[in-house]
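So, here's a batch of structures to check.
None of the figures in this text is laboratory data; all of them are computed from the coordinates on show. The structure presented is a predicted model; accordingly, all values stated were derived computationally and were not measured. Cβ atoms are built from the backbone, for glycine too; each structure is taken alone.
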Structure P
Amino acid sequence: MKNYIFIITGILCLFLNKIEAQSSLKRLKQTTRFHYLQANVHVGYLDDLERVDLSTSGPKNRLVYQYSSKNQRLLQKGFVRKIALNSFKSKVSLDFVGSLQDESSFRYELKLQNLGASFATKWDRTSFFVGYSNIRLGHNPKIDPVTNFVANSLSLDLGFTQDLGISFKTAISEKYDFEGSIYSGGVFKDPLLSYTPGLTVAQKMDENIMEPIDISYNGSWLGIARIGTPLFKPLEYGVFAMTGKVGAGTEERFLTRIGADIVKKVKERLKFESQVSGGLNSYRVKDNSIDIALQNSIEYYIKSMFLISTSNAVLFSMPDGDGTRGTKGSLINSFSYVVSPHTRIRLNHFYNYGNLKNENWGLTLQLVTGIGKR
């Protein structure tokens, strides 16, 4: 009789353990949806205004909402038969632009920062992305346009750093990848919506309080190709080429660029990035020119709590016949204190030089903080 009792007791224990294990698995299921809210605030002394004000360089004062999700079925299966949706990401920001000394100049801008889906494939190191994202010209720089003070030669050359398009990456050998992208040429570079509540009566005659984006596509496009080492290597390098049509009106041009990029990492402490590119601009109503863009940055981490970084981007345009070309550049130095994975305090020094409309320098204090999961 005792043997039957032991057998029955053992069966009950196994059954209860199975129920408990199933319940634990359900509770520990991976999170696939993420919501994140982030604030970016910076103010400081600006030399051109000769006062303390909102920064006129770097990222704007803004509130950012980010939503991202991962394919739960793909996470559970762990493999892809042919092609499968891997993740989706969307990011929008509400920017605050203007001067603290002039209420009529203050406006709010709703800006699209990121929107699109990435897809995984069954082929090794092969994936693609469809949507609005940073332009992938080389591996330098890796920019978070919402929070980082990072000099970018793309902004000096094209006038924008994000675009709508399709990006593709695949392995061509054990050591090298091929990356290709096609973009719309800056269709959504302007804010989706602008709101200026403090306009005077005279200003309202020429401007609207509420101004939606004016999308007028004139056949612009950008094509980019790169051959180089994959990401997340101690030494990354590659060569790339870009061609396309950008701008409108007198600034409409066909361009070609060829260049190279390199990223060197020393353990988890030091990172050096450099990129050079150059090529011809063919204008419809202006003289042709040749642009050469250089970009360098160095980052040094101190005990994973402090970050010292410096970056410089410069664009040389030749010839300089009409006074709108020449040398223009941006030098940015930053000292960051990492309070937590969600919060950073930065002291930024920027210097915009050369033939720029906003040639100035400034020293700003920046706070970046967020809540949620990302």
Structure Q
Amino acid sequence: MKWIITVLFLASSFVVHGQKSPFLGDLKIGEYDVGFKTIQLYDSTRKYGKHYRPLLISVWYPAKVKTESVLYFEDYLLHDAIKLNPNLKETTNQEQASKTFVSRAKLRGAQETELLELIETKTSAYLNAEPLAGDFPVITTVQGGGRPAYTNFILNEYLASHGYIVASIGDIREGPNRRQTTALGNARALSKDISLIEPALLNEGFRLGASGVIAFSRAGEAVILNQKENTSFTAAVFLDAQPDSTLISELGRTELSKVQLPLLAFFSNHQKKMTYSEAIQDTSAFEFLRKSEATKIRMMESNHGNLTSAAMIGEYMVKKYDRWPLIGNAKLGYETICLLILEFFGEKIKEHESTMLKNPIDQLKLKSEFLVIHRAGK
């Protein structure tokens, strides 16, 4: 497969190294400093309109920080604004990208003063810092529902600080004309995008260990397609990413049953439509993946947007930040998800047995109704 790679460099400000980002809330950052860079691919085997299909990869990784170039939230906005530019010419600049973001968020009712403070908030990542030597497990994170690559940047920074390379891509549909795309076509296009990530990382000099994946929303379909064809992932996390009947009927339950993938799946409770007693009986998800070891967690006080970085931002920084209105204790819910994902990958990829995963309610001192757990075969 032929593709062209270019590394993009974003403008950034300078602050004193070592400060903790307020985005992390009560999460404890790991032992590693976090570097961030972007890689632009063009797949010459596929067209996107009149051009080659673009793919912009956001990479967070354990780093050796020699500079003091820290990223701010607005840097992620600029990155997203140029993701479909086929010629790598910046058709927008930092100020324009931030203005576009603010204007769109204001339409949802967000306050401009809060938004301006948000875009100037520092993250935990340092631009183009030198990667640490050694092999690190790589976690691919894939967005669905048209979401950008920075959708779960808080989780991505958190994982990188604990010794993972995290490569994230946004949801780019199979073509620029949405009316000419289909759900299955989008899933197939995203599945092929996933296959380009690890070769791109290797080309950039990263040394990769075992591989995991995180899928948000409709990206779950692309991940299952990719795993069926390549069996490259050791473990997967799904965030409200149960495939719909289209994919199941297209591939057939017989084919899907062959997919073997340890799975931790989080589900929201949209507008609290499911009662706690109903959630206890809710065991149907992913039953078609019969060979996969699945742990399913219903977050009783979470909406679709709660399973993204919007949960932390919308809870205590910018109200009405996301297009999905948050419910419940969004900050605690997202922190819980981040902790459990770190434990899950630690157990499945680094082979560290987790006490927290055996009984997260008691270990994290949560109220019993906060989440409902269903384990494979139970």
For the read-out distance in nm of label points 7 Å out along Cα→Cβ at positions 46 and 238, a value of 2.1 was computed from one structure; give its label from P, Q.
Q
Given a value of 3.6 for distance in nm of label points 7 Å out along Cα→Cβ at positions 78 and 174, point me to the structure among P, Q it was derived from.
Q
A value of 104, 51, 44 was computed for Cα extents along the principal axes in Å; which of P, Q is the source structure?
P
Structure (P, Q) behind the derived value -3000 of helix-only ellipticity at 222 nm (-39500 (n - 2.57) for each DSSP H run of 4 or more, over all residues; to 500):
P
Structures P, Q, by distance in nm of label points 7 Å out along Cα→Cβ at positions 158 and 222: label with the highest value:
Q
